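Dropping the structures in below, format is structure tokens.
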Structure I
Amino acid sequence: MSNLYSDRNRVVKIIFIVVGAIFIVRLAMLQLFDPKYKQLADQQSLRNITQYPARGFIYDRHGQLLVHNEAVYDLMVIPRMVQNLDTAYFCEALGITRDDFDQRMKKARTYSPFAASIFMKQISKEEYALWENKAFRFKGFYISQRTLRIYDRPIAAHVLGYVGEVNERDLERNPYYKRGDYIGKSGLELQYEEVLRGTKGKKIMHVDVHNREIGPYQNGALDTLPIEGLNLYTTLDADLQQYAEELMANKRGCVVAIEPATGEVLALVSAPSYDPNLLVGRVRGDNYRKLESDIAKPLFNRALQAQYPPGSIFKVAQAMVALDLGVIQPGTGFVCDKSLVGCHNHPSASCVQDAIKMSCNPYFYQVYRRVIQQNRHRNIYRDSQYGLSVWRNYMLGFGFGQRLDIDLPNVQRGNIPDTAFYNRWYGRERWAFSTIYSNSIGQGEVLVVPLQMANLAAIVANRGYYITPHLVRYYGPDSVRDERYLQHHETGVDHRYFDIAARGMYDVVHGAGGTGHRAAVPGISVCGKTGTAENIGNDHSVFIAFAPQDNPRIALAVYVENAAGGGGTWAAPIAGLLIEKYINGEVKRHDVERLYREAAPCQKLPLARKIKKSKKKRQ
């Protein structure tokens, strides 16, 4: 009997020992190994606050401030800490509905019940002042300060870009960013994001039971200071940029102006444009949707992304290639034979300079034929393939058919067709010059980006080379420069031929029979080239120019979409006004200025789906 009680006693002892051991192990797990409860305790008494750095400022070439910051406040929430909340009073204080509250809290809990996330972003100073007096009543909520971008002048939206909240893709690509952070979304804000953003800091604060901060944790030993972003000093001339946008108001198209000697972009305009301040703050989402749905596409950067037929401005490059190949000479003349390709009425060109001045289509038909068919092969198809390959390599040297490495995102390359392109289209050995002759006058399959057009003007201004166009001179207190934008790029064409091009372009504006007289500016030797590009709807009006003829200070391209009348009617006078503004500092021809500022020549959208027939059908 005694053995029976002894066995029972032993069993009871073992049970107590096992249960005690389980409790001890569980307590050890909770206190030593499981961080959840420590985190919860910390979150009840500690607040981790991200210290957002001030984003770098952006200036123009003369030191005018274009973009700066303004303090705003985000209302943060830690869902697990929200207790005994008077929801009705809370919603009234913030001016939101109960449905808004529930949606925001659901989003915060989904992110993390324990970590802070944004409940309401970008509260104004006035709203923040009101909130401070009521904050003690709302446990689990607190204010975090950050900065908002402010654009001092409503210009250069496509250049400067905008800042927006990070999305899932941003978070996946870069662990630096956390939900609720902001990042450059377009323009220089995107291109120079790592320069402008700075480095975040951290502050850990003790809070009391009323959610009020009572002092730094460990006297701030674990805090880190934010490092502000670096300032950008751009190449833009803000006054010229604003003037160009004013001239392009009520129009569709673009302007690109470059300082030829440096490749610095003086102005880059895409029309229609918009005020960059529209994409700032809590109204950004609504405004973005309105801009995105606008049929005129104000968000589309035509200067870098539109791929247009260049029209007759392309003849300048054609002439330089043919001269360098030796298939024509400076004094080569051709009859203006309209049976080859249509042309306007003018005398036959007796030399290259005259051909550029009069923009003779049959002349450049003959020039391009000599480039493509060089009689290197008896087989006309193989001969054309050889000639096209040579021609294309030259055009790549001019910066066509490739992305110019400007310091902005989403630049297009245009199209300089190669033999593979035509082999896919027509079949191998089934095409020759007679199939592709429209390329001779900047039509056909040739497409050019407006940035490349302005670069062509800069090439002639420099007599044969270019520096890659760019928008930032330097950044930071140490004046850091990008070495890419100091290098000369040679076209491969003998420099002496560009003097012929410059004289021909001078005659376009100043000579008898020239097509660009409306670009003339009193006292300035303007060199230009008109173009009329066929397309759907009315033709585009195109003009490239540089000035003065010697020691040029500005090269530019103007493109006005669907503006009947040709390059000399609309694009040329706008270019002349821009040249006058930049070189003289003011425009005195107020009647001309008023006419082209107020004009709205572009065919209304949507365009009629009618494709104009070319002057001569392809064979």
Structure II
Amino acid sequence: MGERSDQPKKEVKEFEPPEDFAANATVNDPDIYRRAEEDPEGFWEENAKELKWYREWDRVLKWEPPHSEWFIGGKINACYNCLDTNLEKRADKTALIWEAENGEIRKYTYKELLDEVCRFANVLKDSGIKKGDIVTIYLPMIPEVIIAMLACARIGAPHSVVFAAFSGDSLATRIGNANSRVLVTCDGYSRRGKVVEQKNKVDDGIKSCGIIEKVIVVRHHGNDISMKEGRDVWWHEVMKDSDISCEPEIMDSEDMLFLMYTSGTTGKPKGIVHATGGYMVATYTTTKFVFDLNEDDIYWCTADCGWITGHSYIVYGPLANGATLVTYEGAPDYPDKDRYWDIIERHKVTILYTAPTAIRTFMKWGSSWPEMHDISTLRLIGSVGEPINPGAWLWYHENIGLGKCPVVDTWWQTETGMIMISPLPGVTTTKPGSATMPMPGIKAAVLDEKGNETAPGEDGYLAILNPWPSMVRTVFGNEERFIETYWSKWDYKTYFAGDGAKRDDDGYFWIIGRVDDVIKVSGHRIGSAEFESIMVSHPSVAEAGVVGKEDELKGEVIYCYVTLRSGTEESDDLKRELRSYAEKNIGPFARPKLIIFSDDLPKTRSGKIMRRVLKSIANNKDPGDLTTLQDPDVVEVLKERTRTLESA
């Protein structure tokens, strides 16, 4: 880090907020940044007062680096703020529209969702769960995952949602770390028309941890499963006679709301602890500001509740704002590549929040798919999960936003709990590929190894300089790892995000990607994400995964795995062109040793390219656990193509 790299130039196209959008936006006064900077505690306190508290706080913030406490003495319940507070004005408003991969649709009003949540809260109580007990949820994107999360929050039982595509062994690791006695799962679910045997994964996985006392099983797919007597019960049977009345538990602001496991580059998954009050204030506020929610909006975040985006911007933030949510169980290309656009047209979605990997996949498939549908109801589109390259940003703006929708490119993490850097759509001039500016109340910087701010255009480490309400409180059961991972790089009061970044002459933030995803060629360093962004800016390239291959002479050489846009033919001429393109845009050292064309890349079901798998393929090593991959078969295809090209 710290080496000068090509910074975004002034000729980068800029987009002002549309006049009609800005005129009616929730936030359209840029003075909000000044007010929040002058009095950050006052800013957060002002927004906290829009939520319902059983008891207001005595003090907004106690900051003893690296530990913070927010709204000290305040008493609150997250579920109450998501559901009960909406009953007076929105009891009959649709809270949730759920669509299955097979086309089934279920809708819940706020009153109906509250009834189901209370029923399940009582089921958990009857299962021996009390305040402070951690409940593990291992469900796909079906309504029951949201119901179970909110039921846990209602009774003060922290939830640990495990992504449904994880293996049984991964599930067992998380159960064991959380010491969870109750598991909520399902029989199976559909992915591209094929059944995923979820309960079988459970049965295989939990043999090793031995602490699960009860498994509550949703009958979803209807596949045959075995039920262990005395341990396993059907969701529908225990819900049948359960009471629809359940008083919410009064929680201290600093009580744990949930545990979310995130993978480190080494070691076991980290259990990120989020507290109730600060998290609710942060997600409520950022949802309102970034997505500009109106009463009649239909909001669709395509994430999964197994990830932090699903927690913050499917469940807690939007429901606390009284939104109507769309959720979808299945794959974006089932039964065909227009499924997302079909959903938007039928449900009249107005706000779409999705991932850059999905956007690049849509680019690969071509604009003819969205053009088949009327998606003109969209008025705001967003991006989350990783840096979005300018080409994908522009394609998204033009083909999905139809040139009229503001694009909110958001940077944040599991650990931050809330969006940290993002445009405010009624205020911020956007630049394709830049997450723009920190949110009001957030102080961010790009620092060098010694903790000094870098010059404009110079690579460095992204850092957060002040506390924020939804910040990670600790790593569950491992305080030492919490301090070492996030706070030890500089002064124990500056948060180290683990991402590289740079700022341009206007102060805009450009996120480069994980600093541990760096390729070192003959002493030169280049981030994989930055390299990939260059490659996908070529008009023939839809997606790219760039990794280092160990090399005795150079340290590493570059292997570039590429999927081409629809209608583009593979050829040796195109490979030569792409090598020259990388050399021209990055430098001579960046000329790829191999370019491997493929119809697909190893991706998680949430659409993220698994560089770990690509790196193992390039280096002819065991790729390890592939259970989270969307299509594990692509690994063998890439192995064969790589070895064939190496021997040619």
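Nothing in this text is a laboratory measurement; each read-out follows from the coordinates by a stated rule. Predicted model, so just to flag it, every value in this text is computed and none were measured. Cβ atoms are built from the backbone, for glycine too; each structure is taken alone.
Which of I, II yields -8500 for helix-only ellipticity at 222 nm (-39500 (n - 2.57) for each DSSP H run of 4 or more, over all residues; to 500), as computed? Label of the source structure: II. To which of I, II does the computed value 11, 37, 34, 16, 2, 0 (P(r) over Cα pairs in 10 Å bins from 0, in percent, for residues 298-441 alone) belong? Matching structure: I. Assuming 0.65 is FRET efficiency 1/(1 + (r/R0)^6) of positions 306 and 498 (r between Cβ atoms, R0 = 30 Å, to 0.05) as calculated from a single structure, say which of I, II it is. Derived from the structure labelled I.
Between structures I, II, the calculation of percent of Cα pairs over 37 Å apart, for residues 66-377 alone yields its largest number for I.
With mean projected area of the Cα convex hull in nm² as the yardstick, tell me which of I, II scores highest. Largest calculated value belongs to I. So FRET efficiency 1/(1 + (r/R0)^6) of positions 434 and 586 (r between Cβ atoms, R0 = 41 Å, to 0.05), computed for just one structure, reads 0.20; which one of I, II is that? Answer for the origin of the read-out: I.
From which structure (I, II) was semi-axes √(5λ) of the Cα gyration tensor in Å, for residues 274-561 alone calculated, if the value obtained is 30, 25, 17? The value was obtained from structure II.
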